[in-house]
Structure formats: structure tokens, C-alpha cells
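Each reported figure results from applying straightforward, stated rules to the coordinates on display, with no laboratory input. Remember, predicted model here, so these are calculated numbers, not experimental data. Cβ atoms are built from the backbone, for glycine too; each structure is taken alone.
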Structure 1
Amino acid sequence: MTLLTLAALMMSCGHETPDKNEVLSIIDKVNTHWQTNNKAEVNPFWDNAAYHTGNMEVYALTGNEEQLAYTKRWAEHNNYWGATGTDKTKWRYSYGEREEYVLFGDWQICFQTYADLYNLEPDTMKIARAREVMEYQMSTPKSDYWWWADGLYMVMPVMTKLYNITGNELYLEKLHEYFTYAKDLMFDEEEGIFYRDGKYLYPNHKTNTGCKDFWARGNGWVHAGLAKVLKDLPKDDAHRDEYIQVFTRMAEAVKECQQPEGYWTRSMLDKNHAPGPETSGTAFFTYALLWGINNGYLKDSEYWPTVELAWNYLTTVALQEDGSVGYVQPIGERAIPGQVVDKHSTSNFGVGAFLLAACEMVRYIEN
């Protein structure tokens with residue numbers, strides 16, 4: 001089949017991809033707007049760090065040194081550390097924003113970007129704190145570090161990145177051990193998606209109409225995190241098939257509950273619980289689905305219509321004229337009925353998710 005014949009066939013099936021240059025222009029517009037209006041010198045907590053996972057993807061795609069410099073300033077401002085506690089006897093991993101919550105995954109997501117910066121310009125200082133923290137954590141007998149869905153995005157990719165730098169097999173062993181705990185706690189085998197944490201398990205917790213309550217952004221974290229893990233995981237890893245199975249099962253579930261307008265509602269299976277568009281979950285799902293298509297885990301013919309709808313929402317509703325990204329649910333842990341989410345609702349992590357999706361769209365077009 002010639003390329004012209006293939007192109008004609010795709011168009012006849014309604015399979016029209018966006019223009020690559022237009023997508024690159026969107027990426028630059030969104031990222032420039034964020035960096036121009038927000039200083040780099042902020043703390044390394046999860047919300048800021050999540051933006052930088054998106055910016056690092058932009059650099060990997062475009063090689064934009066000026067935009068990379070923004071992430072370097074952030075990392076240097078934080079001395080390549082997460083939480084700053086030094087007394088290991090006081091380190092904790094329940095929810096906490098103080099310095100002693102060193103083992104809490106929201107303080108560990110920054111290690112993803114530090115590892116990426118190390119790979120660009122190796123210097124052991126960049127990953128010294130990451131190794132100290134993660135290798136101490138792995139030396140403990142505990143397995144319940146990832147007790148909330150978000151933590152799978154925050155820390156799973158840290159484990160694979162540090163494995164690839166150090167060659168220490170314990171990173172992969174503990175990755176699976178911690179993932180198994182999280183899956184056993186939060187994964188609903190029937191629905192194929194994750195509860196946000198143990199507080200939201202059905203039937204103890206329900207939506208206003210009595211349904212199971214699956215938070216979109218929480219599942220977006222997991223789905224995107226699995227894509228990032230599969231990207232870096234050795235092809236012969238003993239547990240690779242299990243991660244693929246969960247990734248593809250989630251894709252099936254995500255596809256089924258997309259709204260006709262292209263977005264996913266905050267409570268995925270109950271559109272009336274907290275109705276209306278939401279960008280962060282939608283962008284993470286778009287990234288994960290595109291990554292799955294691009295890497296042969298999901299069928300293009302089956303998942304492109306879902307991606308196309310989502311991309312249309314992201315670029316015509318979520319994306320604002322000035323380059324800001326709207327309709328991002330504020331920081332929280334669940335779908336909240338009555339919470340206002342509108343075109344002015346934006347955030348660092350929402351921009352990061354949007355950039356991930358847009359970069360993966362460029363790769364799809366290139367394929």
C-alpha cells in the first residue's frame with residue numbers, strides 16, 4: 001500500500017490527524033505562557049514537580065534549551081532534594097507537607113526530573129538525595145508506601161529511572177512489591193480502574209446517586225504512570241506482562257466512560273455527581289492512550305476515536321486564547337459536587353499533563 005493510498009484510506013474512515021506544526025505551536029504557546037507567568041524558584045512538592053515532568057517531555061521532543069533552563073533553575077533552587085528532613089528516625093510516609101515526610105511520594109516525584117537532568121549531564125550530586133531516600137526506603141520491610149492512587153505516578157517512574165542509572169535490581173523488585181500492595185488495595189477488578197485510596201472503596205463510599213466513585217485525575221495519574229514505567233522498564237522484566245495487563249485493562253475502562261464532548265467527568269462512572277469538563281484527568285488519559293497506540297499496546301483503530309475527541313476538547317475548550325489551560329480541578333483528592341471548575345481554573349500539574357499529551361500527539365503524527 002502506498003503512502004498516498006494509506007492517507008486516502010485514513011481520511012475516508014474519518015481518521016484525520018492534527019497538523020504537526022500546529023501541535024508544536026500549541027506546545028510552545030502553553031509552555032511559554034506558564035514559564036513567563038510563574039517563577040521557577042518554588043518548592044519541589046508534587047504539584048510543582050508534576051509540571052516539570054511535562055516540561056522535560058517537551059525538551060525531549062523539541063530540544064528547547066530555554067525552556068529546559070527553567071527546570072534547571074527549579075532543581076538548583078531545591079538543591080536536587082525533595083523533603084529536607086535529615087533524621088531518618090523521623091521520616092514518615094503518611095500525608096504531610098513538612099520536612100520529615102521524606103518517604104511520602106508527593107515529595108519524591110521531583111526525583112524523576114532530577115534523574116532526567118542527570119541523564120542529560122551526569123553529575124552524581126543530582127541524584128544523591130534521590131538515591132539516599134529511595135535506597136533507605138527499600139531497606140525497610142514495609143510495602144505500603146503507595147497507599148493512594150496518585151503515588152503511582154509520583155514514584156513508579158522514579159524506580160525505573162534510578163534502576164536504569166544504577167543497575168540496582170532492588171529498584172525493580174520493590175517497584176513490583178509496592179505496586180502489588182497498591183493494586184490489591186485500590187484496583188477494582190470488575191471496573192478495571194482504581195479507587196483514589198482506601199477511604200473511597202465501594203460500598204462504604206458512594207457517589208450521590210449510589211454509584212462507585214472513581215476519581216478521574218487519580219486514575220489519570222495511574223494510567224500515565226504505567227505508561228512511563230513501561231517506557232523505561234527492561235523488556236525482560238519478570239513483571240512486565242502484569243503492568244501491561246493493568247495498563248490495557250485501564251485503557252478499555254477509560255474508553256468506555258468518556259463523555260461525548262471528549263472529556264472525562266471528575267467521577268468517572270457518574271457524570272451527574274460532579275458534572276462538566278475537567279482537564280487534568282482528561283490530559284493524563286490522552287497521554288496514556290496515545291503512548292499505548294504509539295508503542296503498540298493499543299490498537300489505533302480502536303482507540304484513535306477516543307483520543308481524537310479528547311484532543312478536540314483539550315485544544316478547543318481547555319486551551320485558552322492566551323495559552324493558559326483551563327478547567328483543571330483544583331488540588332484535592334475526589335470529585336466534589338458543586339465545586340466550580342471553569343476556564344479560569346488552571347494549575348501547574350494541569351499544564352504538565354497537557355504538555356505530556358501534546359508531546360505524545362506529535363509522536364503519533366510522526367508515526
Structure 2
Amino acid sequence: MMLFSLLASGCGDKTKVKPVERWTPEKAEAWYASLPWLSGCNYIPATAINQIEAWSADTYDAALIDKELGWAEELGFNTMRVFLSSVVYENDPEGLKSRMDNFLSICSKHGIKPMFVVFDDCWNAESSYGKQPEPKPGVHNSGWIQDPSVSLRADTTALYPKLEKYLKDLVTTFRGDERVLLWDLYNEPGNGDHGNESIPLLKNAFRWAREAGASQPLSVGVWKNTLTDLNKIQLEESDIITYHNYSGSEENQQQAIDTLKAYGRPVINTEYMARTRGCTFQKIMPLLKANNVGAINWGFVSGKTNTIFAWSDPRPDGAEPEVWFHDIFRQDHTPFDAEELEVIKKCNNK
């Protein structure tokens with residue numbers, strides 16, 4: 001989902017850098033032109049139910065990540081959108097940064113430059129450190145959590161200095177790291193019934209990242225047309241335009257592309273592909289490529305997030321749906337649809 005803090009970030013002298021300005025359209029276009037066409041997926045290891053389980057010391061699984069990203073490399077994917085965790089940072093800041101460095105090394109081995117997502121307004125309102133719940137059978141993203149937890153948001157005097165330290169420390173640590181593609185500062189601000197309450201955190205996220213001297217571009221994707229106040233801030237602050245669109249209509253997808261390209265900056269779709277809504281690789285991925293719009297679908301390997309099940313179609317018996325909602329592979333590397341792999345490889349020139 002989103003009072004400006006006057007307190008220092010607590011990150012020490014290394015944060016004392018000249019704040020960066022929003023990129024000009026020319027700088028953004030030059031950056032984008034220097035890259036191959038971007039494609040990939042929203043990635044979490046199959047054994048993690050949420051951001052905390054993905055990044056905690058006891059459950060971070062480098063070997064599995066290496067294996068799964070090897071499959072991504074086979075498809076020609078060159079980026080991944082990866083959600084971080086302020087909860088893990090608060091309890092183990094140096095450990096989180098070390099694991100992020102390890103993750104970046106694995107990505108680099110496979111020719112992948114990920115983007116990191118910092119805050120998130122989606123799914124469960126509360127979270128806690130330590131062992132995470134088991135998946136609820138047949139329930140999409142049953143354990144995914146908002147970051148920060150909703151109960152913490154009322155007291156911004158206590159919360160914002162912690163979030164500022166978190167964001168600034170991560171950006172400071174990796175601001176010159178060419179393995180990082182960009183910072184996706186806030187996933188779907190205003191979701192979870194937050195609406196305009198997410199505006200202060202949204203504004204702060206951009207401010208903190210710029211004060212920390214981020215060398216990579218910053219973005220927050222637009223995702224709902226009716227959130228006009230939030231959308232205005234997101235589009236006016238982002239260096240690179242990102243957005244979500246799960247429509248199965250090629251006309252709707254093209255209209256979104258044309259609308260966003262009018263801002264004169266590179267455009268990346270950071271969430272698409274929901275088969276039961278008609279939003280398939282076969283229909284949408286070639287369209288995105290033809291428009292030179294980056295393509296990052298939701299889901300990769302079917303696992304504890306249960307994203308083969310649709311948002312509002314729980315299957316309490318846990319039986320695999322005939323048509324998967326998201327995801328590409330089973331955990332044994334067999335695909336849901338072999339034809340999709342050929343489409344993905346063709347778009348990626350593999």
C-alpha cells in the first residue's frame with residue numbers, strides 16, 4: 001500500500017552521499033538501449049511460502065536457487081523480480097545483505113540481473129519472524145505477507161526510521177553493483193484496502209533511495225487505474241515506467257502500452273500471465289516484445305506459494321487445477337505446457 005521522518009537513517013557515514021535526481025528520459029532510454037530485451041518472472045524458490053522464508057538464514061536455499069535459475073537460463077530469461085523482507089533485515093541485517101550478495105552471484109552465473117522489490121501492500125496483513133506457516137491447501141499465496149505489517153503503520157514515528165534504515169542500507173550496500181537491474185521500491189501501493197494511506201510511504205521510498213545515492217533506476221509500478229493519486233506519484237517519480245496487467249485482451253494490453261509509452265521512458269510489464277483470464281504467454285509475450293516492453297510474468301516453479309491456483313478460486317482439496325493460473329514448471333522440471341516453453345524461447349532468441 002504508503003509523515004516524513006526527520007530522523008537519521010542510522011546507516012553511518014556511508015549514507016552521506018549526494019542525493020541523486022530523477023533520471024531524465026534521455027538517460028533512461030540510453031540505459032534501456034544498453035540492455036537486451038528484458039524478460040523473466042517474479043521469482044521465489046519453490047520451498048518458500050513468502051519473503052521471510054525465502055531470505056531467513058535457516059531457510060535460504062542457495063543450491064535450489066542455483067538449480068531453478070539454471071532452468072530460467074535455459075529459457076533465455078535475463079531478469080527476475082524478487083521481493084525482499086524488512087522483517088528479516090530487522091532481525092538479521094548483515095545476514096540478509098550477505099544472502100542478497102550470494103543471490104546476486106548465483107544470478108550472475110546464469111546471466112540474470114534481478115530487480116529487488118522493497119515494500120509490498122499485498123496479501124496477509126501481519127507477519128512475524130521465525131518459522132512460517134504451512135500453505136493452506138489450494139489457496140493462492142496463503143502465506144504471502146504485506147511489508148511492513150499493517151499493525152505497525154499507525155505509528156509512523158516508530159516505523160519510518162526503521163524502514164528508512166532498511167531501505168537506505170540496502171541501497172547503499174548495492175548502489176554501485178552492476179548485478180542489480182533496478183529497485184522496484186513498492187509493490188502495488190494502495191492494495192489491501194490501503195488506498196491513499198500508502199502515499200506517505202510511497203513518497204518516502206523514493207526519497208530515501210535517492211538520498212542513498214542509488215545508481216540503478218527506481219520504479220514503482222502502476223497497477224490499478226482508479227488509484228489516480230498514487231498513480232500520479234508513481235509515474236512522476238519513477239525513472240523507468242513499470243506496470244501490471246493481467247488482461248487477456250490484446251487490445252487492452254496494447255492500450256496500456258501506448259498510454260505508458262507516452263511518458264517518454266522505457267516500459268516494463270512486471271506482472272502478467274494468468275491463464276484462466278486469457279493472459280497467456282502465447283498471446284501476450286510476443287506483443288510485449290514487439291513493443292520493446294520488458295516482460296516479467298508471475299511465477300516460475302510451482303511450490304509453497306500455491307500460485308497455480310487462481311486468486312479467488314480456492315481448492316480446499318488441493319487438487320491440481322486443470323489449467324494453472326501462474327507458474328511454468330513443476331519441481332521435477334517438467335513444464336505445465338511444453339508449447340509455452342517454445343514461445344518463451346522464441347521470444348528470447350534461444
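For FRET efficiency 1/(1 + (r/R0)^6) of positions 57 and 257 (r between Cβ atoms, R0 = 25 Å, to 0.05), which of the structures 1, 2 scores highest?
Values: 1: 0.45; 2: 0.05.
By FRET efficiency 1/(1 + (r/R0)^6) of positions 57 and 257 (r between Cβ atoms, R0 = 25 Å, to 0.05), the leading structure of 1, 2 is 1.
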From the coordinates of one of 1, 2, distance in nm of label points 7 Å out along Cα→Cβ at positions 177 and 337 came out at 4.3; that one is structure 1
The value -18000 for helix-only ellipticity at 222 nm (-39500 (n - 2.57) for each DSSP H run of 4 or more, over all residues; to 500), derived from one of 1, 2, belongs to structure 1
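One of 1, 2 was used to compute distance in nm of label points 7 Å out along Cα→Cβ at positions 225 and 329, and the result was 3.7. Which label is that? Don't jump to the answer; show the numbers that get you there.
Working: 1: 1.6; 2: 3.7.
Comparing all candidates, it corresponds to 2.
Among 1, 2, considering only mean count of other Cβ atoms within 10 Å over residues 121-128, which has the greatest calculated value?
Details: 1: 13.5; 2: 16.8.
Structure 2 comes out on top.
Among 1, 2, considering only distance in nm of label points 7 Å out along Cα→Cβ at positions 73 and 129, which has the greatest calculated value?
When distance in nm of label points 7 Å out along Cα→Cβ at positions 73 and 129 is calculated for 1, 2, structure 2 comes out on top.
Figure out for me which of the structures 1, 2 the number 1.9 belongs to, where distance in nm of label points 7 Å out along Cα→Cβ at positions 137 and 313 was derived from the coordinates.
Checking each candidate, the match is 2.
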